[in-house]
Structure 1
Amino acid sequence: MSRSLFFSFGFSSILISLALACGGADPTRSGGEGTLSFTTWGEEYIEQGIPADPEGGFADGWTVRYEQFLVSFQSIEVSDQSGEIAAVMPGSKLFDNTVAGVKAIIDFAGVPARAWDRVSYEIAPVTAATELTPSATQADLELMLAGGYSLFVSGTASKAQTAKRFAWGFALGTRYDECSSAAGGRQQAGIVLTNNTTLEVELTTHGDHLFYDRLQASPDPSVPTSLRFDALAAADQDEDGEITLAELNATPLDVRLYDPSGLGAVNYGAFVSQLARTVGHFRGEGECTVRGL
């Protein structure tokens, strides 16, 4: 089961840095063309649930099962560090990544076969022109439009005989720039397309990030980042079995358990909202430099 090790980001200038997408020389300028096939996938944690597991799931005994993980992609762009643009996606498309399997976003045919070291995309609020995909419904689109959301998640967290529902919408615009991924034992900036091939480029979403207990990885490698839900469950102030963002906003952050990393999250609503910007990844565990729109 795939899981990101972590990320780091700062909001003083509304800038989040997940990783350094390093540039590099183009090793492939041999001519020809190929196709870039952009897809999205939610991985097992979104499709099947997050377990209670101190090594990879919740450290405090909870499990989470998603019912919706609605995400709106737009403005995919492939270019190089000189500014030459190979492909740009028009408009936006809405997906529900709880639906099993890898889902097609867009194919770019006739792309020159070589290295393109700048790949970027956005998770941004839907518009009336947002295109529905087979994984999403008209009701999903209407929900997203009504809230101005780019990301909406709903599901149930369970522990022993306790169950807590959540339905959280995030009206955030986030741009993921300079995406990179591991290739051949090193970080590869962007992609390398070879002649007469179709290269799949997956924009992966990570559902576990919404439950991290830190906003930045500790500089001390012995200090782990864990998934926790006890404090979020306790924010259900009216004890109706549903945790709302309003309740999270009204609950001060317990800094003994959660590390805001100097980024100004004083309550659980602000904390989770900042984590929501980190769900977008690149080709599995690959990361990007991220900024708010």
Structure 2
Amino acid sequence: MEYFELAKALIGESVTEEDLKYVDCYIHKKMGLFIPSLGPCGYAQKLFHTHPSYMFVITFSKEEFQEARSIKERENQIVVRENQYPGMAVSPDIPHNDIPSLHYYCILIEKDYFEEQYKLYSNEKPDFQCKQFAICHDILHALNMFVFEYSKKMPNAEITLDAQATILVHWLIRSVLGETYDMRSVSNDYATARAQQYIEVHYAEKITVNYLAELGNLSVSSFNRVFKKETKMTPMDYLMEIRLQQAKKLLRRKEVSVTEVAIRCGFSSSAHFSASFRKWYGLTPTEYRSKYQ
């Protein structure tokens, strides 16, 4: 009974046990993870339903996510790269229709708790009107760890579940805000991890593959092979992505010129910056700034 009361507090008072018969539910205090494993969620199928909590849906099929969006939403959709999943955030009491798919995880977070954590990032109250965002695919591993810890009920699970829930909430907040679209997993290979750390600190400087290979005490050929195996990207593509992610943050501040953004992010010229930005995101830096605002 206590378990179902927790579910109702997150999903809504009108939810029934029949609604959740095909859904795996992992509910811990102020956060619940709901996975439709055997069939659809009955509550999610209700048109224009609401939740008293903040909802985050992580979809594992980009094609299904795209098909489910309206024409207007498709025009304004965020870029979801190969190592990311599309997600959607919805504030409490916002009517919405869920994506008609079985390939998603739904995370519901208690309203007051989420807003308390969100204040650490912004003074504005979170207002997610079915906001789309991209999140690193490593979120799946973190969510499954939450499921594992919940299911095993090991000694002191309350402590570890609290810690995991906090990490997941902050991961979601950062992703929605676009601050860390790609929260990369720590590489198992030291040379790769060392290079990643260096790039993410020194991205505005001139960086060569030779220097990165030296950091890990590897030959250039060995370093290139290991780095791509670990990250699915070349070192220079990784560097480019980090530079462009930082550029997007600066572009949101309209007082910084496009030329200055290019310089701050390590591009040799504004022309090089614009060409790279368009290649990766399908629009120019100026178009992105206008669209974002």
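Things worth noting here:
- Among 1, 2, structure where volume of the Cα convex hull per residue in Å³ as derived comes to 149: 2
- With respect to relative contact order in percent (Cα under 8 Å, 6 or more apart), the largest value across structures 1, 2 is given by 1.
- Of the structures 1, 2, the one that -14500 was derived from, the read-out being helix-only ellipticity at 222 nm (-39500 (n - 2.57) for each DSSP H run of 4 or more, over all residues; to 500): 2
Coordinate-derived values only; no laboratory data. The model shown is predicted, which means the values in this text are computed figures rather than measured ones.
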